[in-house]
Each structure stands twice: as C-alpha cells, then as structure tokens.
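Asks: Given below, in the form of structure tokens, are the structures.
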Structure 1
Amino acid sequence: MTASAAPPLPGDGLGVARRRENFPLAWMCGPRLRARRLAVYGFCRLVDDLGDEYSGDRGAALDAAETQLRAAARGAATHPVFVALEPLFDGAMPLDPFLRLVEANRVDQRVAGYESWEELDGYCALSAAPVGEIVLRLESAATEENLGLSSRACAGLQLANHWEDLAEDARRGRCYVPRDVLVRHRVEVADLAGGFPPPGFAGMLGECLAAARERLAAGWPLAARLGRRRLAAEVAGFVAYGAAACDAVEAAGARLLCERPSAGGAGRAVAALTALRALIAPGPPPRSLRR
C-alpha cells in the first residue's frame with residue numbers, strides 16, 4: 001500500500017480512547033506546543049481505537065496506520081490524523097515511539113496474557129512508555145534518567161487502568177494479571193470473567209495494586225527533576241490520578257468483577273490539587289504510594 005492510497009482508517013480517531021484520557025493539560029501549553037500535543041492525542045486515540053474497537057480488519061488497519069506514520073515522517077501523509085503529526089518530525093523527534101504504540105496494538109491482537117511481571121513490563125514499554133517519551137521530547141526534556149522515570153510512571157498508570165478493566169478484559173478473553181500471579185493465588189481467568197471471586201482473589205488483587213503503586217512511586221521523582229513547573233505539574237497530576245485509580249480499585253475489591261471502578265471526579269480533583277501544588281514545588285507522592 002502506498003502513502004497516497006486511501007487507508008482503511010476512521011477519519012478523526014474519536015472513540016473510546018478519548019473517554020480514557022486521564023489528565024490532559026494541553027490547554028496549559030503555548031499554541032505551537034498545544035497543537036503538537038493535540039496531534040499526539042489524536043494519534044493515540046486513533047491507534048487505540050483501531051486495536052480495540054475497529055470492526056474491520058484490525059491488522060490491515062494498523063498496517064495502514066504505520067504506512068501513514070512513516071509517510072508523516074517524510075511530510076507525505078494523506079490521512080488527517082497523520083498530517084497533523086508532520087510538524088513533529090521537523091526536528092529531533094524520532095519515529096520509534098510512535099511505531100511502538102502501533103506495535104503494542106498489534107500485540108493485543110495475538111497475545112491474551114503474560115507469564116510474569118517482566119513480560120508485562122515489556123508490553124508496557126510498547127504501549128505506555130512511548131507516550132511519556134514523546135511528551136518529554138516535545139518539551140526538550142528527554143534525558144536518559146527522565147525517560148527511565150517516565151517509563152515507570154507510565155507503566156504504573158497502565159497497570160492501574162488494567163485493574164480497573166479486569167473483569168471486562170477477562171470477558172473478552174484477555175487478562176493482564178501475570179499467569180504466575182494467577183497460579184500463586186489459585187485464580188482462573190474464568191473466575192474473573194464470571195464475576196465470582198475465588199478465595200485467592202484478594203491476595204491477587206493486592207499484589208497487582210502493589211505492582212502498579214510501586215511503578216507510580218518510582219516515577220514520582222520525575223516531577224522534581226523537571227525545570228518547567230507546568231510540566232512538573234502535569235507529571236504530578238498524572239501520577240496522582242494513577243494512585244487514585246488504584247485506591248478506587250482497592251475500595252471496590254471483589255465488586256470490581258461486577259462493576260467497573262473509577263477514580264471519577266474525586267480522583268480528578270486530587271490529581272488537579274496535586275498538580276497545582278507542583279506548580280510551586282513538587283512535594284511527597286500521594287499517601288497511598290508511600291506504603
């Protein structure tokens with residue numbers, strides 16, 4: 001397929017991924033950076049929708065997305081979502097983090113579970129870390145240490161989102177709880193899909209939440225490292241929202257198998273307050289990350 005061919009892609013990328021944006025602060029950026037951030041959000045929404053919601057051939061659609069992405073890097077994209085990305089590639093922005101996001105959605109088409117935390121972290125390196133990397137590169141803040149901290153924070157939020165969707169994913173035949181954790185707590189994916197928690201469910205969920213919180217806490221120092229207070233506030237709010245999502249899952253307990261928990265307005269309020277504090281100076285991480 002050539003870059004000039006009409007790709008089998010939706011026109012604007014709007015869909016479920018838009019409803020899951022956790023703490024977008026693009027409005028705090030200047031016009032040029034805001035346009036680039038919104039272009040990235042549009043790309044992420046589209047690729048996520050192709051991997052999760054698209055009713056056609058998802059593999060072909062993701063291939064078309066990669067074709068358009070590579071064309072955008074040359075200034076030759078034809079799809080509006082990818083045309084909007086073209087200015088990002090005028091400078092030092094690499095193509096790799098965008099390609100990893102496409103690849104993560106390809107992985108979702110063929111992988112239904114992971115054996116260990118190590119394997120799941122590898123998946124998060126494709127599906128979550130690239131977003132943080134792109135933002136840091138847009139802000140000229142992509143040092144090696146910053147990228148490492150960002151990767152941990154992004155992985156923590158990704159895990160928190162997975163635990164919110166635990167039952168829904170299980171009913172779709174997908175489970176992000178590592179298989180060795182399931183075995184250790186004697187939990188079957190069918191238990192999660194059926195809505196009936198076995199005796200080991202609480203222990204399993206506790207281990208999952210500890211893993212998410214550990215990664216969020218490990219990424220928290222990034223806020224203090226960033227000289228731009230606006231960006232520090234965004235990181236702080238991002239991590240605080242992940243912590244609030246973990247708290248909501250913990251409070252729901254076994255009920256999350258019947259009703260999806262959400263940090264909701266309270267979580268957004270906590271994230272906003274944490275972000276506002278970080279505009280002055282980042283303080284300690286959220287309380288639930290200090291356990």
Structure 2
Amino acid sequence: MLTLKAFAKINLGLHVLRKREDGFHDLETVFLKVGWHDELTFSSSNSIEMTCSNRDLRIDDGNLCIQAARALALAAGCAKGVQIHLDKTLPFGAGLGGGSSDAALTLQACKSLWRVDSELGPLAAHLGSDVPFFLGDSIAFGEGRGEVLSAMSEPTALRDAHLLIVVPDVAVSTMDAYSNIRPRLGAVDMNELVTTGSLDDWRRELVNHFEESVFSAFPQVAALKAAVYKRGAAYASMSGSGSAVFGLFESADQAKQSVSAILKEHPTYQGWTGPALL
C-alpha cells in the first residue's frame with residue numbers, strides 16, 4: 001500500500017499566444033508546485049477501482065485517476081489492478097491542477113505497484129496538458145499547450161516569500177475561458193523575469209492573459225485579487241484559467257492574517273497559506 005500527496009500548482013504568469021489548427025492554444029507559463037495537496041492511497045487489487053472522500057467528485061470512466069491507471073495498464077500490457085482512495089482537499093475548477101496532479105500521482109504509484117517500465121511522459125500528455133508537469137520538478141517553464149517543459153532555476157523572489165491562495169465560490173470552465181481569450185504575444189521574457197526579477201518587477205510586468213476575460217465574466221474574482229493586494233501582497237495573480245487567486249507576502253503572519261480576514265468576510269470561499277517553495 002502507498003499513501004502519497006498530490007500537490008497543487010499555481011501559474012506565476014501565463015501568456016496565451018495563438019490558437020492552433022488542432023484547436024488547442026500555444027501558451028507559455030511558469031508552473032510552481034505548492035504545499036496544498038490531496039492525499040491518495042493505492043493498494044493492490046484484481047481490478048481498477050476508486051473511492052473518494054468528496055461525494056461531489058465523479059468516480060466513473062471520466063475520472064482522470066481511473067483513466068491514468070487504465071492507460072498505464074494498457075501501455076504496459078499489465079493485467080493487474082489497483083484500489084485508489086482519494087482524500088480530496090483541493091478545490092476543483094479552480095486552476096490549481098488538482099485533477100492533473102492526482103492523475104500524475106496515479107501513474108507513478110501504479111508504475112511502482114505493478115513494477116512496470118513504461119514511459120509516463122507520453123501517457124501524461126495524452127491525459128491532459130498539465131499532467132506532465134506533475135511528474136517532474138517543483139518549478140518548470142511550460143510551452144506548447146503546457147506539456148513541453150523546460151527546467152528552471154529557483155526564483156530569487158520566492159526564497160523568503162509566503163503564499164496565500166483563495167478560491168471563490170465560482171467555478172470557471174476551462175473551455176469557456178479559452179473561448180473568450182484574446183491570444184497575443186507576451187510583452188516580456190517570462191522565464192527571465194520570473195528567475196531573476198523581484199516581486200515588484202513581477203507586479204509591474206508579469207501577467208495572466210486569462211484575467212481579462214475571466215474578470216469580465218466573474219467580477220468577484222477581480223475583486224478577490226484587489227482584496228489580496230489590499231491586504232499587503234507584494235504580487236498577486238489568478239492561477240491558470242481561474243478561479244483561484246494567489247498572493248505572495250513577505251511574512252508568514254501577514255499571509256495568515258490576510259487569508260483569515262478574507263475567509264471571515266467570505267465564509268463560502270476556501271483558502272490556504274504556506275511557504276512559497278516546497
């Protein structure tokens with residue numbers, strides 16, 4: 001039996017560059033794993049089965065964990081099964097990659113349990129654009145539709161920073177977010193800016209292209225970002241296509257006080273705080 005953590009991610013910046021002929025969009029982004037996580041337990045079984053602590057999450061053929069286990073079994077020619085239990089903590093539909101992280105962890109756990117030697121990268125990319133990131137390092141530069149990854153150095157600006165994440169009670173459909181996006185080239189070298197810039201530099205120059213359309217459709221997400229800045233964040237942004245908003249603070253106490261104040265004002269929101277780096 002294996003019990004493992006599936007960490008969330010945030011996007012420190014995100015440029016949607018162009019729509020491709022295959023219907024996907026080319027983008028560039030910086031992925032960062034954060035401490036907020038789901039917990040999954042994997043046990044040997046004769047079939048692929050799954051349970052979940054959250055009854056609102058679908059456990060059927062559309063679930064990415066089940067798809068991941070079946071994809072690996074097929075690729076490896078393996079007739080073994082697995083019993084998966086997901087203790088679901090991460091909000092879904094928030095731009096934090098919880099489903100993708102759960103799927104990546106399922107691939108890794110099943111590979112270990114079944115003792116197979118299949119390459120996980122192609123399987124991960126087929127499951128979803130964010131899934132390959134969760135197989136690797138805690139920070140990476142993503143291109144293509146997000147599955148083409150390059151190693152990055154640890155950003156100087158994050159070494160003493162503390163992170164706040166708040167998820168409002170709205171779910172943003174990724175499909176809707178892309179349908180309303182205005183693709184355009186990024187104005188800065190995102191990789192260089194994130195690696196060497198200060199949080200002040202990020203605030204001036206780092207952007208998430210999804211904010212324009214999502215803030216228009218969901219004013220409460222725009223208001224949440226403004227509230228995070230009002231509480232003293234050095235940098236704040238929406239993650240992915242939303243609706244989660246994160247802020248980076250100079251002290252842990254400041255981040256904790258901020259998330260407490262926001263959740264007190266909005267009791268239906270969800271929040272987390274911790275170090276910016278794992």
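Asks: Given 2.1 as the derived value for distance in nm of label points 7 Å out along Cα→Cβ at positions 36 and 180, which of the supplied structures 1, 2 does it correspond to?
Replies: Only structure 2 yields this read-out.
Asks: Can you tell which of 1, 2 yields 0.25 when FRET efficiency 1/(1 + (r/R0)^6) of positions 148 and 188 (r between Cβ atoms, R0 = 30 Å, to 0.05) is derived from it?
Replies: This figure was derived from 1.
Asks: Out of 1, 2, which structure matches 16 when relative contact order in percent (Cα under 8 Å, 6 or more apart) is calculated?
Replies: Of the structures listed, the value fits 1.
Asks: -10000 is what came out when helix-only ellipticity at 222 nm (-39500 (n - 2.57) for each DSSP H run of 4 or more, over all residues; to 500) was calculated for one structure; which of 1, 2 is it?
Replies: Traced to structure 2.
Asks: Looking at structures 1, 2, which one was mean count of other Cβ atoms within 10 Å over residues 100-107 calculated from, given that it came out as 19.2?
Replies: Here the read-out was taken from 1.
Asks: Suppose you compute distance in nm of label points 7 Å out along Cα→Cβ at positions 84 and 212 for every structure in 1, 2: which one lands on 3.6?
Replies: Among 1, 2, the structure yielding 3.6 for distance in nm of label points 7 Å out along Cα→Cβ at positions 84 and 212 is 2.
Asks: Computing distance in nm of label points 7 Å out along Cα→Cβ at positions 204 and 260 for each of 1, 2, which one ends up highest?
Replies: Of structures 1, 2, the maximum of distance in nm of label points 7 Å out along Cα→Cβ at positions 204 and 260 occurs in 2.
Asks: Once FRET efficiency 1/(1 + (r/R0)^6) of positions 108 and 156 (r between Cβ atoms, R0 = 35 Å, to 0.05) is calculated for every structure in 1, 2, which label goes with the largest value?
Replies: On the way: 1: 0.95; 2: 0.70.
When FRET efficiency 1/(1 + (r/R0)^6) of positions 108 and 156 (r between Cβ atoms, R0 = 35 Å, to 0.05) is calculated for 1, 2, structure 1 comes out on top.
Asks: Here's something else I'd like to know. Which of the displayed structures (1, 2) returns the greatest value of FRET efficiency 1/(1 + (r/R0)^6) of positions 196 and 252 (r between Cβ atoms, R0 = 30 Å, to 0.05) on calculation?
Replies: Max of FRET efficiency 1/(1 + (r/R0)^6) of positions 196 and 252 (r between Cβ atoms, R0 = 30 Å, to 0.05): 1.
Every number here is computed from the coordinates shown, using simple stated rules; none is lab data. Please read these numbers as outputs of a predicted model, since none were measured by experiment. Cβ atoms are built from the backbone, for glycine too; each structure is taken alone.
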